[in-house]
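Scrolling down, you'll hit the structures one after another.
Just so it is clear, none of the values below were taken in a lab; they were calculated from the coordinates. Bear in mind that the values here come from a model prediction, so they are computed numbers and not experimental data. Cβ atoms are built from the backbone, for glycine too; each structure is taken alone.
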Structure P
Amino acid sequence: MKKIVVRGKIDKDSYIDINCYIIDYKGKCFIVDPGYEKEKIIEAVKEENLDVLGILLTHSHLDHISAINSFNVPVYIGKNEYNLFLDNYENSYKERGLERPFDLKDINIIKVNKDTEIEFLDKKITVIETPGHTEGGVCYKFEDDLFTGDTLFKRKVGRWDFKTGNLESLKKSVVFLIENLSDEVRVHPGHMESTTIGNEKKYSPYYNEWK
């Protein structure tokens, strides 16, 4: 698994660091949350000589979707997130004074839910529904790596005050992840550094208040 930190422009004045991940296995890969700096992501894939099978979106905020046209592959998104994705595409770029970086008609969207298992050669990527930061947010688990977007961070959790966010849903999602996955699972969030389920079970002030 390769982590790329990409720096994206969220409005005309501000930039934010976003984690984009390449899940590589036997020369194939999936890309998680390609937010900005399309060329940087393409170059990283070329350096590893990987064949991209798909793009996995944890949710539809601009800092996680804006380079989904980097490769001509299916783009997976939570079924309950799709309407927010359309709304963000139609309105959020314009609200921030940004040009739309892709044409929606060129994107092959595949909706996923908790029953979805994405084929990855002889293995599978599991979809875990984690609403709260947004209504249809999901996490993706491949073996002992969990990609959490903006749901779970190291000793932090995602915001719930954005459109379709919900605190009670977020509480349930965070507690579910920490109590149902093994301590050894590595947590890779959309921003900042990685952690483990075991560390969050022990040290997260949110989990220890919400459990």
Structure Q
Amino acid sequence: MAMTHVAVGLALAAPVALLAPDLAPAALAGAVAGSVFPDIDMVVGEHRRTFHVAEAYAVAAFACLALAFVAPSALSTAAAAFSVAATLHPVFDVAGGSSEARPWEAATNRGVYLRSASGWVAPRRWVRYDGAPEDFALAAVLAVPGLVLYGPAVRGGTVALLVVGALYTLARKRIPQLSGRVELPVPPVLTAVVTVVSFFRSR
């Protein structure tokens, strides 16, 4: 679920918060934005295909990490965190269930579309489906750095993230429309990014 991807971003930025606290805000903003960016294709294009370009993100991550190492700055750190998080997003999708309205039925084998494989990679279903109880448990574990390493604004956002994740898990099988293509005037990914930015503006 989206909350798990955001929690991945929190965990990914944790080493920067420990080793270079001055760059932590940039790392956190970049990681959280990158962790949800591929899901833009829930609004534009085909979900888990159009913006789930793992190969391109991986190349960008290698270049951005090298730049951040040679010339560390807020911008290079944010770019590195964004690209690494975006690379991990399809990986976590493949570890979960298929892309369909009722993934617990496992009616398809569409995990993530890979250009290098010229087709869909089957989901591993280690997490049975988006919004499964184990999905929420994974999000809770990955969100721990957000509760421990950051200030009150991020901690509050992390608690809100977990509350939304819990509600999503409870409602998931009752509302299959929660998954798949979204037709909304404001994309949920944009809402998530704006929320993260507002945390830093309030600090």
Item checked: Highest-scoring label, criterion being relative contact order in percent (Cα under 8 Å, 6 or more apart), among P, Q -> Q
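Out of P, Q, which has the highest value for distance in nm of label points 7 Å out along Cα→Cβ at positions 6 and 166?
Details: P: 3.0; Q: 1.5.
If we compare distance in nm of label points 7 Å out along Cα→Cβ at positions 6 and 166 over P, Q, the biggest value is for P.
Of the structures labelled P, Q, which one yields 0.30 when FRET efficiency 1/(1 + (r/R0)^6) of positions 14 and 126 (r between Cβ atoms, R0 = 30 Å, to 0.05) is computed from its coordinates? Please list the in-between numbers first.
Details: P: 0.30; Q: 0.85.
Structure of origin is P.
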Next item on the list: Using the calculated result 17, 50, 27, 5, 0 for P(r) over Cα pairs in 10 Å bins from 0, in percent, for residues 54-133 alone, pick out the matching structure from P, Q.
Entry: P
Next item on the list: Determine which structure produced the value -6000 for helix-only ellipticity at 222 nm (-39500 (n - 2.57) for each DSSP H run of 4 or more, over all residues; to 500), calculated from the coordinates; the candidates are P, Q.
Entry: P
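Suppose you compute distance in nm of label points 7 Å out along Cα→Cβ at positions 30 and 174 for every structure in P, Q: which one lands on 2.5?
Working: P: 2.5; Q: 4.1.
Structure of origin is P.
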